[in-house]
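Each in structure tokens, the structures are laid out below.
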Structure I
Amino acid sequence: MNIDIKKIRKAEKEGRLLDWDKLFASYSKEYQQKVKEEAKFLMAKMEIIRVRREKKLSQADLAKKMNVKREFVNRIESGNQNVTLRTLIRIASAVGKEFKLKFE
């Protein structure tokens, strides 16, 4: 990993924005790939949070609709719980949505 933390911290202190494309291009190809993979997981958990909030449900409300503990929903949303397709379908059903999977 070749992140220049000092450069980021300095820009942050000075209230400057760094050019994301330039910064990302400075990383090794391996690290860039790792970041892209992690971003996919982040986007998935953010979508679960978004749809829950859209339906004005707390984690406890969603858990009750799914017949699971609130902690399970919390672990999903924090990225600490690996979920199955069955769980994704149960989440969709609990929020009145249809789960669709697509490959691009």
Structure II
Amino acid sequence: MSDIVTRIRTRFDHAAAKKTLQEKYESKMLFAHAGGMFRSTPDTITFLSLYDDKDIVLLDVYHTPVKVNAADLKHEMQQRWQEQMNDWLVEWSQMQQQR
């Protein structure tokens, strides 16, 4: 019986750790650029790909219009996205091995 309880607690702790890990890396996707705060997401990166090297106006996370260069913002978002996703994968893999 004690073994079953230990397994259940381990599984519960794993779910909580997974949620904590998600929140940790989602918060790291937020960054300042050109006077606004932006969150790096695949949708935004794709949207910015439509505007090569043009200045466009976007709403930041606080719904404030900010004029940005699409290519510069896209580059910064891609860098941040890839760095954080790589780190997230490493931590997730380590957590999976503890199961």
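No lab work stands behind these numbers, since they all come straight from the coordinates. Being a predicted model, the structure only gives us computed values, none of them experimental. Cβ atoms are built from the backbone, for glycine too; each structure is taken alone.
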- line: Re mean count of other Cβ atoms within 10 Å over residues 38-45: value 11.1 computed from one entry in I, II; matching entry is structure I
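Among the shown structures I, II, from which was the value 2, 12, 18, 18, 12, 10, 8, 7, 5, 3, 2, 1, 0 of P(r) over Cα pairs in 5 Å bins from 0, in percent calculated? Present the calculation step by step, with values, prior to reporting the outcome.
Numbers: I: 2, 10, 17, 17, 11, 10, 10, 12, 8, 1; II: 2, 12, 18, 18, 12, 10, 8, 7, 5, 3, 2, 1, 0.
That value comes from structure II.
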message: Can you rank I, II by relative contact order in percent (Cα under 8 Å, 6 or more apart) and just name the one with the largest value?
response: II
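If we compute FRET efficiency 1/(1 + (r/R0)^6) of positions 14 and 30 (r between Cβ atoms, R0 = 25 Å, to 0.05) for structures I, II, which one ends up with the highest value? Write out the running numbers ahead of the final one.
Working: I: 0.25; II: 0.45.
By FRET efficiency 1/(1 + (r/R0)^6) of positions 14 and 30 (r between Cβ atoms, R0 = 25 Å, to 0.05), the leading structure of I, II is II.
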